[in-house]
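Undergrad: Some structures are shown below for you to check.
Read the figures in this text as sums done on the coordinates, not as results from a lab. As the structure is a computational prediction, the values presented were derived from the model and not from experiment. Cβ atoms are built from the backbone, for glycine too; each structure is taken alone.
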Structure I
């Protein structure tokens, strides 16, 4: 545990050099990660292809991996001729190379230029996050990370996912075609100190967890090392307040004594109490500078030893030199990453949070569960998701008003549909217009059909939660209707196009989601449901299934199977023709069967 992000740097470098699996969780530093800097360079090189610095970083990074001899030769030419790298890579025959450009270097240069020109043209109509996703997918980088099965690969995927969330959060400031404005906006935020923390480490992975003390709050570990415990670093030197408030306007009771030291002492106590079995307090005498450092006063207080800093260990010259011996380094993957450690199972007495999506994804393919719910691999936006979301928001608005016995107009639904529509993921403008018109027509039919029926919604978008064998099951019902006999019917709406009544009945009958919803209602209220109804919005077909005990027994078995596999961390893929062709991750999954 470290007091600041900067204090973690030497430990992270040493762990990486020794090939020891490790994860870092800090308060900031996402933009300093190599995989994120690479994405910044990609965006900047698209916005300005003649910026040689960003093109240099792209050429030598792990995506393009141009031979360094060729990269350095190109830099020498750039220095001598004052021509941008873009021009040198595009027209290598126009320059005199110190050594002939290798075949691999020439192919890489062609690839860099082709990608730059392709994505530059694509940026005219494509949002930034879609541009980034296409680059990561088409370059094979996402697939390589997915196949890596190492702590480092998992960490990179998690950080890239967090960066995507950041980019999406800023995307509303710009529109497609304004890549330069977006980059300027992000750079301005960085200049004023905006730098999100790296993705939170997976604490169940057998790796050294390096984190700041602020990130460690609420966590416990068998063995804890608190490092850098010297005066000036812990406690840190106090900083003057930017704006001093007169004491007369402060109503709170101010603490007596040095408030800064008191806060630092509390933080030190937080670190000490994270250890379950062993605690190591460490410091050094030389962190650079003219004078040796003194052990932190907090260490002397904790040990009740005023002379704790008088005795210290010093490495001999041979011991210091031996630190650079790499002969004992563990075997690496081809990409230089240490092999992934075994992960420990989730104990049976630890709560496991599940929902319908997690259960369904695991039973479809355990590797899909890992990609989506653990690594959170970013997914390309698909037009069917945009279409379905806008439809569901309009249907939800209708149901909410009906439950409140309010008058609903068709125009209200069409307005909600339009408000929630996003121009993303469609094949082209004509395709988007066609789907938008279809959605409007679907809502007109839905409105007419619902207005002609007499139903009484008890719940709309109601969340539920219950405990089953130390598994917390959560979800949300679309709608629950009360029947004339007092029983209830679970109602769910689907945007998919199923126009055959028999296919609709089979799909509704086998729906794991609605079985879970029926079970959850019984768990919450202690009374059985009559069954469930699946309403296919696009076709208007409705399938109603009466509840059977067989369905409840099957969903319990499904939850047990999924929970057991997740707890054992068994994420071996189960590819097949019924799952892989429809999986959004089949282009990066090493086990996909799509033929």
Structure II
């Protein structure tokens, strides 16, 4: 207690508790005010009941003594906020030489826990220049995590927690796992354990118990978060694989258990987001999950698992003599034009190795089919990587047309020139590669057949209005919202590990691409109501009745570029089916790919009538 206050207490003028609180506001002591922040008491006037405080941003602040006792809190001199008032330069040096010690000091001054946001408010602009803070914090956060002196969450709004100083590195890693609030946190903690297995040389029993304890969490997660459950079990297996003395309990849940009890399509959708190594672990577990039927099962998901999954499945099948089944599946899918872009890319890259047997005319037709359908459909493009491969792999087109007969080569080249996906320069470049190995196709780009300009697109007024509405929605709502999303995500810091920022930037690219595509398509579009269509032959705006070889009839309506409705058998005149019918008359035959089964069939035209009489 301060001597001056002690006299007042001894004289009975103030109670002892009041004296003790009053002594905390003696000159030289530190206090914290909710609005003014941290401050140092510079002088007081007990008789006049007033004190003067130098706050961080407001020096010489006079306050009523009773008000100060009610509205401020005492702070010890070693508190970070107290030190910042008198020794700011020392803290700035510490931030450069030992940033981890600085953060520990902050944590100790806040009861061992503080959020990243609160640290920024405390340090940015004072100890660290505001413009340098994000870079400093990204580096410091990583160093704090590696030091294991504190538990560092992934989100800046969650609390950083100071660890006890008397625990071993292994105990610190285990504490991280036990503190995990969700499956993602458990996976990250297991990854940290796997990267530092040496810390558990003398504590394997504790680790084994932890690994066996994740079973219940994995089983529960599998019902609603299958991908995370698979990743959790795979991460656990990586830990076990990193130590020869560790053995999993015989009754523990395995990857094969989760796979065997799940729908294959769901597995394919969930595994796409996993790292390559864990994707491989999942696909390797198919054999244990499905026994002799595993190859047939894994082949069915080959087209759905993304680029990394396609590569890993192919490698596993190659290693385990399963390629004949894959080749058979690919041949069938190519014939039906049902192979996805990632699987097609794999076939193209493996054309002189594992996929040599199926690399031929059907591959070329499938590529153009995918590119056209993707171009005419709404939503994000799915074939950008396929188109890039076609442009970047200079030997792909020559290899493709070399194996075709003359008719196939000409049809492929003609269809490529008509494909709306490619620009004029792109078409010329691709055709030059074809002509180099198949000179017979040169006639397609000379004289009357040369492509001089982009042809207009005939579309219904309804579909044109939809495109215009989509463009307006992009310009007025989605693009401005995306700019705001990028700005918010950037504020989270550490752009290398900032999923929100990457996602927002990917959306920015997509929206820009979509806007350019819509601008171009709308500029080429010519609206029509399809009235007055010439029915002497199949034209845009005609309803065609056809019969197959058994006499079974079907009706196909040929409409504008954006008017495909497969369930109603409405097709675009630019689609494969539309092109095969255009210009044919009654009694003519056409080879048409069924829009439901994707199989080729020979149909005879029975009648042609107008869509809008």
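Undergrad: I have 26, 21, 9 for semi-axes √(5λ) of the Cα gyration tensor in Å, for residues 507-586 alone, calculated from one of the structures I, II. Which structure is it?
TA: Numbers: I: 26, 21, 9; II: 30, 16, 9.
Of the options listed, only I reproduces it.
Undergrad: When FRET efficiency 1/(1 + (r/R0)^6) of positions 91 and 131 (r between Cβ atoms, R0 = 30 Å, to 0.05) is calculated, the result is 0.95; to which of the structures I, II does this value belong?
TA: On the way: I: 0.70; II: 0.95.
Clearly, the read-out refers to II.
Undergrad: Can I ask one more? Tell me which of I, II gives 6 when you compute relative contact order in percent (Cα under 8 Å, 6 or more apart).
TA: II
Undergrad: Determine which structure produced the value 20.1 for mean count of other Cβ atoms within 10 Å over residues 43-50, calculated from the coordinates; the candidates are I, II.
TA: On the way: I: 20.1; II: 13.4.
Source structure for this number: I.
Undergrad: Now for a separate question. Supply the structure label, taken from I, II, corresponding to Rg and Dmax of the Cα atoms in Å, for residues 259-354 alone with the calculated value 12.4, 38. If you can, show how the numbers build up before the last one.
TA: Numbers: I: 20.4, 56; II: 12.4, 38.
Clearly, the read-out refers to II.
Undergrad: Who wins on Kirkwood radius over Cα pairs in Å among I, II, i.e. which is largest?
TA: Numbers: I: 28.9; II: 30.9.
Comparing I, II, the top value of Kirkwood radius over Cα pairs in Å belongs to II.
Undergrad: Next up: To test your reading of the models, identify which of I, II gives 0.90 for FRET efficiency 1/(1 + (r/R0)^6) of positions 155 and 347 (r between Cβ atoms, R0 = 35 Å, to 0.05) when calculated. Each step should come with its number before you reach the end.
TA: Details: I: 0.90; II: 0.25.
The read-out comes from structure I.
Undergrad: To continue, here is another question. I have 0.50 for FRET efficiency 1/(1 + (r/R0)^6) of positions 19 and 75 (r between Cβ atoms, R0 = 30 Å, to 0.05), calculated from one of the structures I, II. Which structure is it?
TA: On the way: I: 0.50; II: 0.95.
It traces back to I.
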